[in-house]
Structure formats: structure tokens, C-alpha cells
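Peer 1: Following this line, the structures themselves.
Please treat every number below as a calculation from the coordinates, not as lab data. All figures in this text were calculated on a predicted structure; none of them were measured in a lab. Cβ atoms are built from the backbone, for glycine too; each structure is taken alone.
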Structure P
Amino acid sequence: MSKRKYYEEFGFQTRAVHVGNDVDGETGAIRRPITMANSYELPEDPTDMNWSSAGGKPLYTRNGGANQNYLQEKLKSLEGGEDCVVLASGVAALSGIFFALLKSGDHVVFSNITYVAVYRLLNELLPGKYGIETTIVDTSNIDAVRAAIKPNTKLIHIETPGNPTTQISDIAAIAQLAHENGVLLSVDNTFASPYTQRPIELGADLTVESLTKYINGHGDAMGGAVIGAKSLIDRIRTDSMVNLGGAISPFNAWLIMRGAVTLPLRMREHNNNALAVARYLESQKGVRFVSYPGLEKHKGHEIAKRQMINGFGGVLAFGLNADHGTHNRFVAALRVITSAVSLGHDESLIVFLGENDERQYLYPEEFHGGFFRLSVGIEDANDIIEDLKQALKVIGL
């Protein structure tokens, strides 16, 4: 009996292993192979085929390939959605939503704390090029969200925890507000992953994941996904994948499929390590602030406790009682933690966000003057903490 017949009966970790995988019909291999073809055999009479169609039997890899389909099957199960489309990157997934669902004259409300590409898309590119109206709102304040909704509002887009400050927004409350006003809600869930938070189960219409981060987990592949109702995903798949060409490569889809198997195991370590690191940092006199949803003093801690499960994610932000140059010297002294962009890798990654960050005016005051975003990896927690401790000592804090 095929595994595909019964996998939904099982828990998250079992589904992470089995969904989307099956015995290969041709070879008997118990792992899906990489199908690198960019084209698939046509039916005997293709006269009536729509060459720009998506979904169903593979036709052309820009329209969807075998490895992409397997990965989509896994992700829609883990996220609790009806359908899923996988694209070339997290930004392709985000821009795919905006391109497919918005038109000139529409209005979007979006989080003040968002990934920089979202900020540029919604604050600059879509208004300037296509006449889409947008409003930046502190989405941790439900009253501010309510006040920003207009008759032409079509979408609310939030990111929680928000990149890079870890701001928390109440998904269920915003979903209720959106639907009362006939508005869609999309949630970027990248900082949490479906192991730690499932926005669709909280009422969101669409969940977005940068698969490059936790779901792949190994820093060696790029991809993005949107999960939600089939009617919405069909539009994104056709408009943004087929007609814009945002398709994922078969090899990246295969790598992410492989990485996703260990997502629950890795996320346990990310979540536990991040909490331990955050607690260590908040105890240090040389540390100006620590922002992590798992800390009781975090503004969004109570909401995070309600909507996040199995922990609070693997990313935190912190600043030192130091100037710009000393922040950089701290990074140079680290030996276990790597200075690099991205997050969700197996190794710990740190990036310094200085005074030239174009979004700084949107950050809380304590973030002004520069701070770190630390993606805590799955190394031994004590080794990560000892690395931070010795770097603080190097700079005299």
C-alpha cells in the first residue's frame, strides 16, 4: 500500500519524514529521484492543451516539475493548508503573492518590521510602478491595524516574529479583523517554521516560507513556498510561477525535500539553544538589550506563548553598550559563530545591522545605533555561549 494513502493520520515528525516520498515506480528505490528534465512527454494528442497551464501532470518545469510536486505535498501537510506552490526563493514567493492578488488601486497594510525585500516591494516598487497603495503599520498594535484598513484594502501582510527585531503580531486577532473587513491575511512564517507556528491554523489565508532558511536547514539551497486555499494558490501558481517564471529548480527542490525531513529535530535544538543564549546575554552588563520572544520581558511574550508551539524560534536580536567599531570587533573575535547573512542554518550566523539600515526609523529606540541579529544554530549551547563570552572579554565588556 502506498504511503500516500495514510500519512495524514500521523504526527508532525512522521509526516516530515514520509509525506511526498514514496517508492520509485521504475527502480524500486525508497527515495524519490532527482528528475532534472525540463520537459515531459506530451499526450498522444496535445492539440487542446494550455501550454501555460500549471499543476496536474508535469509538462514543462517552469509549469511545475516532479520534485517540486513532491515538496509541495510535504509542505501543505506540515503547514495545514489545502494547497502549496513552491517557487525559486522566499522573495519569489512573497512577490508572487503581491503580483497575483493585487492590482492598481488596491491597498495593502503591512508590518513595520519586515524583511528588507518586502519593505522595498511594498513601500517603493509596487506603489511607484503599479499604483498600489500601501500603509506601514505597527502590527503588534491591533488598534493601529484596524485604523489602517480602508475600503480598498485587499491584503494585510504581517511577519511574526518580525525580521530583524523579533516583533510579535497576534495572528488570530488580525485574521479575525481582516475577515470582518473582507481582507486577506498573509503571514511570513520564516522565523518560526511550521514546527513552531502554523498561521493557517490561526486563521491566516496564506502562509509564506523562505525554504532557504529552516525548512532546508543546511545553507545549501534556495526556495520559497506559499501555502493556503487552492483557489488562491492556483492564481499564484499561474501568474507568478508560470507567467513570471519564478519556478524552483529540481535540484533545489530535492535538497529542500531532504532537509525538511529533519526539521522537527533541528528546530528543537534551535529553539532550546536560542532561549539559553538569550538568557545568557540578558544577564551580561555589557549587553544593552536582548529581544527574543521566549524572554518574559519581551513585549510580545504572552502572544507568542499563545500562538507559538514547541518553543519561540531560533533568532534573537541584541545590542552592546559599545560604538559601531566595537560591535564589529566583537564579531571579528567570534570563533564558533559565523558572520554571514541568512538564518536557519545548522551553524550559528550573526549579522551587524548598523546606522545605515534604511528601516531603522521603524525600529524601537533601543535598536538605534546598531545591533546584531543572531540565528542560533544546533551546535552545543554551551559552546555558543562560551564563544559569546570570550568575544565580550576581547572587547572589554
Structure Q
Amino acid sequence: MATIQPFKPIRPNPIYADQLVFTTPQAESVAGDYTHNGGLKPLKTLLETGARLRPETPEGQEMAYLDIKETLQNLLGEDRLWREETPGIYVYEVEHPTYSQTGIWALTATEDYMDLTIKVHELTFADSVRRLKNYRANTRLEGNPVLLTYPPDEKINSIIAISKSVPPETVYSNAQGRHRLWKISDPETLQKLTQAFARLPDSYLADGHHRLESACLLAKEQRQQGLPSCDYISSLYLASDQLRIEGYHRVVVPQEPVNRERLYRRLLENFHIHESTGNHHVLPGEAGHLGMQLDGQWYHLLPKHPNDSFDAELLQEKILAPVFDINDPKTDSRLKCAGGEKALEEMDVILRAQPQAIAFTLCPLTVEQLISAANARQILPPKSTWIVPKVPYGLLIYQHNI
């Protein structure tokens, strides 16, 4: 089951959305020059990442959160952001150049996570959870939804189709795709939708493990202290046939250069190693096949003793821990992660800056594998999945009113 409810989001005035949400290439150049013709920083910078630039001292964080609150009030007062007056649940569609994805955007009860109604599959970084919890406690803002998936449901699909039969209320476009929103505010339709979600057999957290865990920890602490609690979190639900998973890769940056011959000997204990023909990037297309770049050369790594481990587990158990002594991928600063369509670019930047670094590429999990791991309560290493879509920050902002 899933416990959802409507909400009253804060959303950008369409006149300023191209800058605030950073959705068009033209806006990137304008917003990049914040002083030119009243150019605006993107909302993610104004309301979220700016806090990370402040020193992590009580005084520094207090100033950061005061700035965020003042900035939000100014944006609302200047009519650059609008606060919805009536609650609703939203149909959200993102149209990419070659495919589209459609889901339901609502609030989800944090209790669903705490009572294991929402099933998870990834470890989290303790420090990330801590920072997100502090941010949530001090700003009460959510600029992005967590992403959940569920088995396709005929009733939910029907409500989505009916909602999309009229023109969307909001449309934003950029080079990567087009974002559309339809608001559902009719009480009868809202009731049917919440009941349909309540009848779902299962729901699975696809993306946003750190945000959801931090939200639940905060709500628990608030209740223990007798304070009003933030009991809901902004959530986008996509049926499993709408979800897409891309590769999430690793770069190891050793503190000292690695002896190439010794590394080969260690890898050969568990893998067959083949050079990539033409030294092309290795992006594995099947499970159990890893790629590696070392000293500018790409290799295929094929396990000598295949098993049912997921590739992230295979890499951790057979290479990262025994070869590089990276036993806790959550905290080890030598391990970098890169995912999505720009992963190779990000890895190349690291490899150029750190010539001793070694890259490993993994085959993406399938949606079926993600669900299977969650059903088995199997927790994968952090950053095991790169989930699409990545919703632009600020399309719908939820602020807790407590």
C-alpha cells in the first residue's frame, strides 16, 4: 500500500521559470550572469546548495538558513514564485527525445517507510543523511521528490489517461526534454486516486534513499521531543514499466600509484582480463561483465566463477575490498561515483586530474532486479542505481507547515 495525499506546492512564475528551474540552454547563459538584466540564480542554488558553502559551524549554518528563508520570502513577495492556494495531486510527464515517462506526484506518509511498507534496496551515507536532516529541520523545504515505483495498476493508469486528455497546466522545455504537469483537484478523483494507491500490494523506493531516511529520522526525533512533526515527503510515483535505470560507475583514487603488475595478479585471481578492441570505452550490457580503465587503457573483466551477485556487490567483494582495502564504500574518500548520461565525462575529468585513478564500469540493474532485491530485503552498496527521470529542482516545491 501507499499512503498519499494532495499538497499545495510553491511553483515558479512561468515568466521566470526558465532561469529559476534552469530548463533552457538560453537561460543557462543568462542565469550564469546573475547581474545581467536581472538574471536569477537557479532555485537549487538559492534554496539548497548555498547552505553547503557556509562553514559547518552553528553560526555559519544559522546564517545560511536565515538567507534561505529570506530569499524564499523575497521570491514570493516579488511574484517570482507562486504558492498554490488549493491542494492537488499532479500528473507529471517528462518527454525525452526518444521516450517519455509519466507518474503521479503527491505527498507520502513517512510512516510507510518506518513500517517497511516502502521497500528499499540501497545503503545510505550517514553524513549525507545528517546534512539533509538538518536542512529539512531548518527550512522545511523539498525542491525535489523522492522517486517510488509500483506494479502497473489499471485504475491509476485510467486516472492518468483522463487527466492527460486535456492540455497540461504547465509546460517547461529544455534540450533534454519537455516537462508537463496536470493538477488533479477534484475531490472525487483525489479520493479514487488515494484509494487506488492504498490498495497497491507494494511500493519500492527507486531514488532518494538519503532524503527519505533523513525525513523519517527527523519526524521520529520531533515526535520524541513532543514537537509538531514533518510526517509527509514529496514523492513521484512511476509504475515499474515507466522506470529506467542507467549505469552507476566507480573511480578509485589511490593515495599512492598502484603497481600495475601486482594489480593484474590480484584481479586474475577472480577475473579474465581482455583489452578493449580499439581501446573503446567499456560500458557493459550484461550482468557479471565489468569494465576497467587503467593508465588510459580500457579492459573487459569477466568473472571466472559467475554467481548471482549484483555487479555492485561483485565489484565490492572481489575488487574494492580485497584489492584496494575499501571496506566501507559509504565513507571511503578514495571511492568516487558517476552515473547517468554524463558519467563517462565525469570519470574522464577525474582520470585526467588523478592519473593514478582507476575506473570501473558496471552494467545497469534492471527494474526487475531492483524489485527482487527490495523484496528480499537485500541492501546493495550505495550508489548502485542511477534512476531516470531526474526531476529538475523547483518544478514543485513542498514546504511543511508545522
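Peer 1: For structures P, Q, calculate distance in nm of label points 7 Å out along Cα→Cβ at positions 327 and 359 and state which one comes out highest.
Peer 2: Comparing P, Q, the top value of distance in nm of label points 7 Å out along Cα→Cβ at positions 327 and 359 belongs to Q.
Peer 1: Who wins on mean count of other Cβ atoms within 10 Å over residues 95-102 among P, Q, i.e. which is largest?
Peer 2: Sorting by mean count of other Cβ atoms within 10 Å over residues 95-102 in descending order puts P first.
Peer 1: One of P, Q was used to compute Kirkwood radius over Cα pairs in Å, and the answer was 21.8. Which one was it?
Peer 2: It must be structure P, since only it matches.
Peer 1: Work out the source of 4.4 here, i.e. which of P, Q gives that when distance in nm of label points 7 Å out along Cα→Cβ at positions 255 and 375 is computed.
Peer 2: Q
Peer 1: Where does the value 6.2 come from, among P, Q, when distance in nm of label points 7 Å out along Cα→Cβ at positions 15 and 295 is the thing being computed?
Peer 2: It was calculated from structure Q.
Peer 1: Something else about it: Consider the structures P, Q: one of them gives 17 for relative contact order in percent (Cα under 8 Å, 6 or more apart) as calculated from the coordinates. Say which.
Peer 2: P
Peer 1: Let me ask you something else. Matching task: 0.95 is the computed value of FRET efficiency 1/(1 + (r/R0)^6) of positions 103 and 191 (r between Cβ atoms, R0 = 30 Å, to 0.05). Pick the structure from P, Q.
Peer 2: Of the structures listed, the value fits Q.
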